[in-house]
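Multiple structures follow.
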Structure I
Amino acid sequence: MQAPKLVILGRDGILNRFREDHVKEPAEWEPIPGALEAVARLNHAGWHVVVATNQAGIGRGMIDMAAVNAVHLQMMKMLAAKGGRLDAVFFCPHTREENCDCRKPLPGMMLDIAERYGTSLAQVPMVADTLRDLQAARAAGCPPHLVRTGRASLVGDGELAQWLASVPGTVVHDDLPAFASYLLHQELAARFAV
């Protein structure tokens with residue numbers, strides 16, 4: 001059986017605008033221009049898209065599970081309106097102080113995704129907007145990709161160079177649509193190279 005074509009995305013700063021105060025209700029979930037369409041393009045090319053997101057606001061008591069579910073329902077509805085879908089949303093509800101193994105930069109969520117899909121992560125690109133998420137990709141064995149939206153849009157060239165030096169092999173893209181174009185181009189090139 002062939003392994004599924006699978007992509008792992010962070011949520012805040014990749015699909016939707018990052019908020020320092022957390023997305024606490026559906027009205028606060030604001031998609032980044034072109035991000036939902038990028039997921040739809042990947043879906044239509046046969047890719048399964050999964051989100052892995054730290055949601056420490058739960059552990060801090062800023063948001064409860066009903067609100068998280070409402071936010072994710074809104075996200076799914078907005079994606080469906082653009083012809084896209086997420087297969088699943090994996091999230092870590094813990095604070096940094098809880099020392100769990102699912103909070104990025106640790107690889108727990110990605111390992112859970114690999115187990116769920118019965119696949120190796122070596123061919124599963126992971127899209128990040130922070131150094132922490134790039135480190136999580138490396139720890140899990142996923143090819144790391146950085147989009148310059150969200151928190152990555154706030155770092156200067158020097159800090160970005162440090163990120164890339166600490167996670168070698170990271171491919172940088174302007175945004176999620178640019179990542180989708182890159183991935184689909186790579187797939188097409190590989191098909192014709194055979």
Structure II
Amino acid sequence: MQKALQYRTRDIAGCLITHEHGDHAKYTDQYLKNGINCYMTKGTKKAKKIESHRLYTVKAKQETRIGSWSILPFEVEHDAAEPIGFLLQSTQGYKVLYLTDTKYCKYSFKGLTHLMLEVNYIYEKIQENVQLGLVHQGLANRVMDSHFSLEYALKLLKANDLTQLQQIHLIHLSNTNSDARYIKEQVQQVSGVPVYIGGL
């Protein structure tokens with residue numbers, strides 16, 4: 001992250017943390033020690049067992065401002081203490097939905113310009129991997145009960161206002177249970193906007 005910002009960490013207005021799992025919150029201590037304000041729910045803070053004067057508590061459906069951004073956290077369905085997604089709106093007219101690590105999303109959104117969206121697995125692919133013995137059924141059940149599938153992602157796109165949408169960045173793809181090119185193709189077909197996944 002420091003390299004990407006050419007070590008100008010002062011440019012960071014804040015770090016939004018969705019939940020306490022290591023692949024999302026591992027470096028919170030380092031961010032705080034380096035002067036970066038972090039934002040998380042009370043449940044996440046308790047699960048992380050962390051305290052700092054730079055740590056701010058946010059609550060679902062209660063808006064907060066960070067720099068030129070208005071941040072609206074909302075509940076998601078994940079196996080964590082108090083997980084959230086974020087709807088971010090800037091004074092420049094950008095409206096960004098950040099949604100990851102959830103079984104489904106009960107909300108719909110208007111006027112989104114950008115989407116950062118988890119597509120963790122494809123249902124048929126994870127079932128095939130269970131049959132082949134590549135994925136244990138227990139793990140498959142856990143993934144399907146706490147992560148966003150391609151099928152749910154496509155339903156989310158169809159249920160939302162995409163008239164202002166400019167681009168989608170897909171995140172949190174499983175190495176085993178997804179197919180990046182196929183997912184990108186499907187999401188692009190439904191959304192009609194450029195879709196990005198890492199180097200693809």
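Side notes on the structure shown:
- For 1.9 (distance in nm of label points 7 Å out along Cα→Cβ at positions 73 and 89, calculated) the corresponding structure among I, II: II
- Of the structures I, II, the one that 0.7 was derived from, the read-out being distance in nm of label points 7 Å out along Cα→Cβ at positions 129 and 153: I
- Computed 1.05 for Cα Rg over 2.2 N^0.38 Å - originating structure among I, II: II
- Read-out mean projected area of the Cα convex hull in nm², for residues 113-176 alone, computed value 4.5, structure in I, II: II
- With helix-only ellipticity at 222 nm (-39500 (n - 2.57) for each DSSP H run of 4 or more, over all residues; to 500) derived as -7500, matching label from I, II: II
- For semi-axes √(5λ) of the Cα gyration tensor in Å, for residues 81-120 alone computed as 24, 15, 6, the structure of I, II it came from: I
- At a computed 15 (relative contact order in percent (Cα under 8 Å, 6 or more apart)), which of I, II: II
Since every read-out is calculated from the coordinates, none of them should be taken as a lab result. From a predicted model like this one, the values you see are computed outputs, not experimental measurements. Cβ atoms are built from the backbone, for glycine too; each structure is taken alone.
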